[in-house]
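See the structures that follow.
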Structure 1
Amino acid sequence: MANIQEIASYAETSAQKLGIAKYDIYGSSVDDTSVQVDKGKPKQFNASNLASVIVRVWNNDNLIGVTSTTDVDPSGIELALKTAYEASAFGAKEHVPDFSPEATAPTTDVSAKLATQAPVSDLLETLIATEKELLEAHPAIASVPYNGLAQSDIDRFYLNSKGALRSEERTYASIYLYGKTEQEGRKPRAAGAMRIAQGLSTLDVQGCLKEAAEKTISHLNYNKIKTGKYRVVFSAEAFLGLLGAFSNMYNAQNILDKRSLSTPESLGTQIASPLLSVYDDALHPENVPAKTFDGEGTPTRQVPLITEGVLTNFLHSAGTAKRLNAQPTGHASIGAKVSVSPHFYHVVPGQAASQSYSLDKAENVIWIDELQALHSGVSALQGAFSLPFDGWLVNQGDRISIESATVAGDFRDVLKSIIFVESEPEVIPGGVCPRIWVDELSITGES
């Protein structure tokens, strides 16, 4: 992508030529290389460069026009400005977006090390060797049907006609492995793991391999489970999956659109057990592709969402913050409409628990490792969910894989029924979270 200073210069020149006084531009470019293998042979190789630039223009009546382009040379930017200006005549007249009041505020200095992309041959060799080790980890592991090793370079920038000018670069590499078993007279079982790092050289490939192998093997010894109420322990992936599925609780845009479990008056109310605190933290050290600014140029920061069970903040764009008399939080994405979304969750214990729990001593506890069908088994506006899951029945440290079962409930009840938040965090690509203990949930298994 062109230099940010150059883009700003010819955007200003084009805007003056077209008689445009107010505009902003957000752009990103991703160079991505990925490989997949199948039983020691290359299965798929992808290389791509995806560029996206959003241009917004306000006319003299303060109506806004928006267009997108992939062309950031002088002629491309000029055409985009012209098109957005023409579109502004048809812009919405209510709740018109404006520049973020923090678009020129200092961002946090994040010392992100940039990695050089490794040759494709290195990716293939690494993944082939890793797949081989996973297949050899147990005779029952017959295939690794889902696997991938990828690396990406990301460039982002934001500028506006009032002098805002931001840019940043990030690199990251990721690997995922998903093993599948085959045993005569037994159902196929599967499990996986994923890791992410700044580059291939620092990627925890062996950790991913070990986790995928252990989980896959642990599901070989499976059994049915009786339908009933059980104490449930959510893994980081499972709990953060629910937290994301019901993010409308603290998404200001959803709240203003009346598509949320919360209202503006919900701030300050107790929505969860005092044992739970939740942050959204784009700048968390474990968030490898950390963003220091959002699509409106607002600096990102750590935002407390739930503090000892109390709903503390909403996630805001500049527009939602203005309407709710708050400050932007750095969670906006611009386009035809400004949207709001979380970055990276950080879940920690809130108040100290009166009693601690351990899987080594617990009896008849369901440990849910991964929730499935989050896209279809969640009713986000009612708070309800009914989801198949992968997990184990645990008795004093011994675990038996559950053949097939569904967990159901109301997410608001889940939050209030938390009895313990472990202290040891698990790191996954979407956040950092320890295991979460919930007193009682409905499990549907064997009739």
Structure 2
Amino acid sequence: MEKYLPQAFEARMREMLGEEEYAQYIRSYEDERQYGLRVNTLKCSPEELERSGLFGARRIPWVENGFFYNGDERPARHPYYSAGVYYLQEPSAMTPASRLEVHPGERVLDLCAAPGGKATELGAKLQGRGILVANDISNSRAKALLRNLELFGVKNAFVTNELPGKLASCFPEYFDRILVDAPCSGEGMFRKDPAVAKTWDEDRPAYFAKLQRDIVMCASRMLRPGGTMLYSTCTFAKEENEGTVSWLLSKCPELHLEEMIPYEGFSEGRPEWGDGREELRKCVRIFPHKMHGEGHFLALIRKEGDRRWNGSVQKTAPTDKKDRATVTEFMKDVTADMDWNRMEIRAGKAYLVPELPDTAKGIRFLRNGLLLGELKKGRFEPSQPFAMTLRADQYASALCLKPEDERVERYLRGETIYVQPGECAREKGWQLVCADTYALGWGKLVNGVLKNKYLSGWRKN
């Protein structure tokens, strides 16, 4: 693997680590790649997945709901993946969201969120209460982010496509928790993906450090007094890690580093790689020769004070009474906990929207809250994202299929499937189609034939 490492990178790593530890780092390239999945606690507990025995899954010791799985397994092909039961994620990359303490009801921002590995975990921690603002400056990447949040069943997300500076002007000192998984030179991924090493040059760390400093300064303006921000990268470069953190602390004296939940494989930050301040030791570095994961850096930052945001919020839009009654009639069959007072109907589509500040008007967004469905000719058709928030026991009639049932794959390909008498509580009408009890989507049953309502853009080829 050493042949993939640029000479300038090797020289710098040797200088940073010293000859003995550098040799250990190089030997780690001979180790097998680590594969990981993270359980979606909105739908499944880690204990449930462990009992299932799937994929040779073994607990990741520093991430409560993380698992290693065998490299010859294919969990992306299992119906549970299509049900949003877990997210495939490199083990070290699970660490940032695991070290940002998020509580239901809080206001949370993932500033550089695509494709959604960390945002989906933050959304799961909120348990449907509060709000998650998930942002990415790339429109195409933001669409992938939205898809993953919908697949996970996160119903209180505001998915935006804005520059950090624009968000900072709209959300001053608004968020309780902020995650900044910053764009970086990617040195920690060289072992996992040698192609990344081929794009590296000596100027990349300095380029990304400048970009990171703009981003974290915007993030600090959005953090409320008493709130915490987790800054992370997947690089080893000093200027992008301790350098960026010490720069931020020097510019914002109200910010201080906090200790994180420890793990024996973590390495502490190095003051001499920043501006020399001792508190940089509270940062965490993850090295592949010390842990079963790729390279990562984390810093947990708290803003002094304890002041809650208390500005005015946007009111829900007025809704036509007839349209609301149509949606409400369908929702009589739904037992999930939803705040129907936050329902809006706009342009024939019904949404469950989270509370946002008045200052958020004018932001480019892909989705505000949960798309419940559409009104068509006086009837309501529930949406794919809405289905993904439900369990089999939360809708009046469900078709629960075993994962190995060939009808599951046919359903996911968008095909019509046949249903035996008694398989559903109702013999006609809308059905929540599930793999075991985990929702996959909707179907409409007529005379033993289930018309497929699985979202066309999600269908397997």
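Bear in mind that the values in this text are calculations on the coordinates, not laboratory data. Here the structure is a predicted model, which means the values were calculated and not measured. Cβ atoms are built from the backbone, for glycine too; each structure is taken alone.
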Label whose coordinates, when Kirkwood radius over Cα pairs in Å, for residues 70-109 alone is calculated, return 12.7 (choices 1, 2): 2
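For mean count of other Cβ atoms within 10 Å over residues 198-205, the calculated result is 14.1, so let me know which of 1, 2 that is. Please report the intermediate quantities before stating the final value.
Working: 1: 17.1; 2: 14.1.
Corresponding structure: 2.
Using the calculated result 1.00 for FRET efficiency 1/(1 + (r/R0)^6) of positions 278 and 430 (r between Cβ atoms, R0 = 41 Å, to 0.05), pick out the matching structure from 1, 2. Provide the component values of the computation, followed by the final result.
Working: 1: 1.00; 2: 0.10.
It was calculated from structure 1.
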